[in-house]
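Below: a set of structures, written as structure tokens.
We did not get these values from a lab; they are worked out from the coordinates using the rules stated. What you see is a predicted model, and the numbers here were worked out from it, not measured in a lab. Cβ atoms are built from the backbone, for glycine too; each structure is taken alone.
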Structure 1
Amino acid sequence: MKCKLLNRIKVVLAEKNKSNKGLFGQLDKDPAIISKWVTNTTQPNGETLIQISKVLGITVDDLLRPEQ
């Protein structure tokens, strides 16, 4: 069975008391796209994951988790 990676953006935002609005403000991305990332409906590309990890102050590895 192939393992799919999901992001932990929602969890990290909650841990850091940040909102989706703050994230799209810092990334200059459409709020609908941020919402899809937060709900794991879609995944950001590698470059965007790096940007998100920098904004949230964590590593890309900490931002990703395998699907259970």
Structure 2
Amino acid sequence: MDLDDALPRPADLLAQLVRQDLDPLSVAELEARIAALEGEIARCRKKCEHAVSHRASADQLFKR
């Protein structure tokens, strides 16, 4: 068995996050969660920008 097979897939983790009951969380916990999610959104946007830039560079190099 591969070690990666034992870990949950990112899509599964995202689905769990979205389904999590927020009622038991305090305002401070909710604010911390929002801050963490905003940080993750910024990280994802930066990765997307890098991917688009990298693709444009490759397209220019190979004149697609």
Structure 3
Amino acid sequence: MKLNYDAATDSLYIHLSERASVDSDEVSEGVVLDYDASGALVGIDIQHASRRADLATLSLNEFPIGHLDAA
């Protein structure tokens, strides 16, 4: 999983998979879900992210792996 924030557009993209997106669905104003060819969710695009979430803090609870690979 990757989180990408673009300050110029105040958008946050959450990459859930490396698979290509072929379809999208805006589920709420400014929130778009991206799907792969088999219909699996591969990403979440959040516009005006700083208005929707506290971007200053990232917290992981009960993370399922023992190490993090910082990229």
Discussion item. Starting from the value 15.4: which structure in 1, 2, 3 was mean count of other Cβ atoms within 10 Å over residues 20-27 calculated from?
Written reply: 1
Fill in: Which of 1, 2, 3 yields -14500 [helix-only ellipticity at 222 nm (-39500 (n - 2.57) for each DSSP H run of 4 or more, over all residues; to 500), calculated]
1
